[in-house]
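The data blocks that follow each hold one structure.
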Structure P
C-alpha cells in the first residue's frame, strides 16, 4: 500500500469505479486503485468529489490537507477502531505514572535520535571538515548528558514530571540545533529552530516536512485507537493533537531533519527556491515537490527495527500500537524508538 500526494494547482480528485483518478484540465494525470492506497495528501489548490471521499473511506484511506504554510488543516478518516478501553486507560494514565513513563520514554528516544543524527553528520565530515566534526561531537556530548538526567528522573504522573522533562528536552534541543547549524551553508540564513512561522528556507522546509510526518503519525494514532488530543508530554489545548505531537518527537530527527539536511547540503534545493508570503518564507512549487519526494521515499525506506527490517511508516504505526498495548496492560512497558549510529 502506498501514499498519493496531489500537489499544485488546478488538480481534481475523482472516482471511477474502484479507482482514484487525478485530473488536470480534464485530462487524467494519474490513476490508482483505492485498495492500493493508505493515505492521500492534498497540497495546493484543487478539489475532490464526494464519491472519491466515500471510496477512500471505504478502504480506510486517510485524507490529509496541507495549507501553503505546510500545516495540516483537515483530515478525513474511517470510523474509530478498538477505542473504548484504550481511551479509558489513556485518560486514566494522565493521572498516574504510566503517562509519565510514556512521556519519559518518548523524550529519551528523541534525545537518542538527536545524538545519532549529530554522530552520523560528524562521522561523514571527519576528513573533510574536522572543525565541524569537533563542533558536532561537542554538541552530541551535551545531548548525551541530558539523556543521563532523563534516565535519573523518578516515575511520576505527567503533570509532576512535565516541567523537568521539558526543561531537559529544551536544553538538549538547543544543543542539537546548534550542532545542525554548523552544517547548514550560510546562504540559507538559518538562525536555528524557530517553530511554526518560518522566516528562512530551512525552517520552512522543516515545517512542511513535519506536517507530512504529522499526517503519518496521526494515522498510526487513529488505527491504534488512541485519542489524538490526549497527550502526556504536550499540555492540553483546544485543537492541539497532543498525542500526535508526543509521538512525533521520536521520528522528527531521523526522517525530516536528515531529509532537510541532505537536500540543502547536496544543493538539491537552493536558497533561491523560496518565496515570501505574508511575511513568511514558503517553498516554491518545484522545491516543495522535491521535499515531498524525499520525505515520501524515507517513509517507505526499510530500516532495522530489532531483528527485522521494516519501513518507517510501519514503525510509526507499531509505536502507536505499542502505546495502546501498554495502556491496556498488554505490555509491561513502553519503549520509545531510536536508532543507533
Structure Q
C-alpha cells in the first residue's frame, strides 16, 4: 500500500467539521483536499486552502479523482447517504458518531463497504484519553477481578437555543435521538468498550423534561445486563443545569475506578502495582465543569479525532480493519435503540 498521504474530503461544514479538518491537517499520513458544504460556502471558511470544487453536490464531490477517502461530519441521519455514496465510488469512509441512527442503517453501511472492498470506520474520540486507555488496560489485565457493575453518568445541559438554531438537532429523523444518541453515546460506547463484553438486554426510560420544542429525549436512564451477568446503569441528560463532567465507573470484586472525562476520580485495587501511585498523582483530579457539559464546543480539541484518524489511515495502508470498524461503532447505537424500545414498552426488558 502506498505511503503517500491519504487524500481526504470532509462531508459537512458544521462545528464538528472544523475538528475533522484540524485532525487531518495535524496527521502526517493524511491530506485535506476539500469540504462538501452543500453550497453554503462554509467549507471555504473552514478550509480556505482547498478549492471548493463540487462542494454543492455530494456525489460529484465524492467522485473527485483527488479524493481517496471521506470523513463524514454531516447530521447523523444523513450518514447513510454519504457512506453509501463513498462505497459506490470506491472511497474509504470514516464516520463521526453515531455511525447511523439505527442498527439496520449501520448494517447497510457495513455491507456496502464490504462489497466495495473499502474501509469503514467510526469515530469515538473519548476512547483516546490517557485515563480511558489506562482503565481499558486495567480491565484487560483482570485487575477488577470479577466485574460486577458499571455505570455511565452524564448530567449535561443544553439551552433551548441549541435546538432552535438548528434544523436537525432534536429531531428523530436527522438526530436519531437526543441526550442518549447525540451526547450520551460517547459514555455508552466507553462503558461497553471498557467492560469488554456485550450488553445482553436493557430496561430503560426516556423523557423530555426541560425543552419544550424538541421531539427527542433530554433525559434518559437505563439498567443494563451484560452477558456475564454484570449489571450497569445509564443516567444521561441535557436537562440538568449547568451541567458537569461525565463519569464512568467500573467495579468488581478486586477493584474500582472512576473516569471523569479524561481524568480519574478514583483508582483503587486490592492488589496494588508499582505504577498506581504515579497514575493517581498524574490523573486523580476534579475535572471542573467538564468537556461539553453546557457548551457543545467548550474544551473540544482534535486530539481524539487525530488518534482515530491515524488508526484509520494505518488500517487502510495495512488492509486490516480499524479498531473502531462498523461492527464496533454499531454497538452503542444498538444499546441506545434498545433503550428507546424499552421506554416505549414502559421499561420492559429489551434484548440488544
Structure R
C-alpha cells in the first residue's frame, strides 16, 4: 500500500504530522499552546474549549457568565454557581488572607471605575473612589459550600477574578495534556508529555524540552515591550511542570498629564499601586498560585512581599524596581542579559 494512502487510513492513530503549536484569542489575551509530538487537532480543541469555558464562566465582560450573575445579584440574593467557580473564589480568599487583603477579588468596583484598557478609561474623582472603597471588604463575600452559592452582601459590590483565572486555565491546560497523553495507544518516542502553555505571558512548561536542554523563559523589560531583561532557566525532570507569571505596570495602562496609571490597584486608596516596583515575577509549580501571588506581592511591595515569599515552600520571585535594580528571592536560575539593569548581590 502506498505510504500516502497508509497515512490517510491510519491518521486516527497518529500517522498524520503533528501540529507543533496553535494560537487562539481567549481570556482577553493571545493564548498559544505548543505540544510538539503530541500536537493533534483534537487535543488542541479540548484545551482551547476548556479555556473558552473558563472565560465564559469567570469573565466580568460576559453578561451570561456566573461571575456577572454574582455581581448583578449583589445586595439582593445568593447565586448558585458551579463547583469550579466556587472553588476559585474560595482559593482567591485564601490569598486575600495570606496577603492581608493586598490580593482582593472584591476589587471589581475600582477596576470598573478606572476601566484601564477599556474605552472609558479615565482618572476618577476622589469622591467616586471613596464611594467605591466601601464596597471592597471581603468580609461581605458570603460563601455557602453546602448550597454552592456566593452572595455579595452590599449592592454595588463586584468580584473580579482577572488576577487568578488565567493561572487556573493554565493548570487546566496542563491537566488535559497529561490526560490526553495517558490515553495514547503508542508512546515510542518518549514516555511523558512536553508542552509550553502561554496565556498572554502566563507561562507553564511541562516536561523536558525536545533536546533535553533547559527551558529559557524571557522576562519582559517593563520599560520597553520590545526587549527582555533576562531569562529564567528551568531544567526539570520528565513529569514536572513549572510556571512563570509576571504582574507589572506595563501590561495595561494609560498616561494622563505625564502620569502613568496602570491596572494593579490598592484596596487601601483605590489608586494604582505606587511602591517603586515595575514588575514581580513568580516561579512555582502551580499556575493558579503564581497568578494570585504575583498580584499580591506586587501590591504589598518588596519588604512585605519578600516576607510572604519566605513563608512559602517551592516558590521564588524576581522583583524589578523603577531604578532598574533586580532582586531575587528564592532558588531561581536567572540570567541577566540587559545592560540597563543591575542584579543585586
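The table below gives the values:
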item: Cα extents along the principal axes in Å derived as 59, 52, 41 - corresponding label from P, Q, R; result: P
item: When distance in nm of label points 7 Å out along Cα→Cβ at positions 73 and 313 is computed for each of P, Q, R, the largest belongs to; result: R
item: Test item: mean count of other Cβ atoms within 10 Å over residues 17-24 calculated as 24.0, pick one of P, Q, R; result: Q
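We did not get these values from a lab; they are worked out from the coordinates using the rules stated. These figures come from a predicted structure and were not determined experimentally. Cβ atoms are built from the backbone, for glycine too; each structure is taken alone.
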